[in-house]
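Structures given as structure tokens follow.
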Structure I
Amino acid sequence: MDKIKVVCGIIYKDDRVLICRRKASKSLGGYWEFPGGKVEENETYEESLKRELLEELGLEVTIDSHFLDNTHQYETANIELISFKCSTEQSEIKQVDHDRTEWVLISSLLDWQLAPADIPIAKSLMNTYRCL
């Protein structure tokens, strides 16, 4: 099975990060995730992330740094999730692939039903945040 490359943004606002809940009609419906999407052919990871966040949330972001990559085997696909720390000046968010968005405390990330591929990123983020 080929590995699907997916990018996600860890978008900060003060001591909170943005998570989004997938619509019930989508795969992994009801799960929360760091927003992003599939990398298209001939795109860099950064280009893909900026495009996906604009398409799905109407957000323009500044990509600050690469954070962590995680490979996860779902029943139907093997994905490599590539995460980046981001920031935005925008406050309005549109919802295309998600039915809810929340700005949550980093320390509470594991209190949400995160998609399995996002959990290692959340744990690493929480550990990094505790060290600051």
Structure II
Amino acid sequence: MAFASKSSAGPMADINVTPLVDVMLVLLIIFMVTAPTLSYPIEIDLPQKSLNPPPQTKEPPEPIRLRIDASGQVYWNEAAQPIAALRGLMEAEVQRDPTNQPTLEIDTDPNADYGVLAKVLASAKNAGMVKIGFVQE
């Protein structure tokens, strides 16, 4: 038995396994809860390796420099533009050559409103622009 009697003269040599069982049960419950969440696949579109890259026959067009200042004013290649006109300008650039689009380089002031940037990015997505970059100083 696990209880020492008065007749035994030496120390008790049995190991108390109750804390070990408690820890193992807690770990079992944790693994049972977290295992189903690890089995959901996450779809990611990664670029695939190409053995024969397409030849670069066309020179890439000049990038479009779009700047957003602290007041929320948007500048398209240093010309002030209203936000509503951006989608039309972007669609015109995409329609010019859909396979060789210019890069949209967005430069924002650190104090600019995020809502303006969100509208610019939504306009670019809706216009079909695929080359979008952010300028960092």
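One of I, II was used to compute P(r) over Cα pairs in 10 Å bins from 0, in percent, for residues 15-86 alone, and the answer was 13, 15, 13, 17, 15, 13, 10, 4, 0. Which one was it? Walk me through the numbers on the way to the answer.
On the way: I: 17, 51, 30, 1; II: 13, 15, 13, 17, 15, 13, 10, 4, 0.
Computing P(r) over Cα pairs in 10 Å bins from 0, in percent, for residues 15-86 alone on every structure in I, II gives 13, 15, 13, 17, 15, 13, 10, 4, 0 only for II.
Looking just at Rg/Rh (Cα atoms, Kirkwood Rh), which of the labels I, II belongs to the structure with the highest value?
On the way: I: 0.93; II: 1.50.
Greatest value across I, II: structure II.
Quick one: helix-only ellipticity at 222 nm (-39500 (n - 2.57) for each DSSP H run of 4 or more, over all residues; to 500) came out at -6000 when computed from one of I, II, so which one is it?
Details: I: -6000; II: -12000.
The structure behind it is I.
Using distance in nm of label points 7 Å out along Cα→Cβ at positions 23 and 103 as the calculated read-out, with 2.6 as its value, let me know the right label among I, II.
Working: I: 2.6; II: 5.4.
Label of the source structure: I.
So relative contact order in percent (Cα under 8 Å, 6 or more apart), computed for just one structure, reads 32; which one of I, II is that? Please report the intermediate quantities before stating the final value.
Numbers: I: 32; II: 22.
The read-out was computed on structure I.
Every number here is computed from the coordinates shown, using simple stated rules; none is lab data. Here the structure is a predicted model, which means the values were calculated and not measured. Cβ atoms are built from the backbone, for glycine too; each structure is taken alone.
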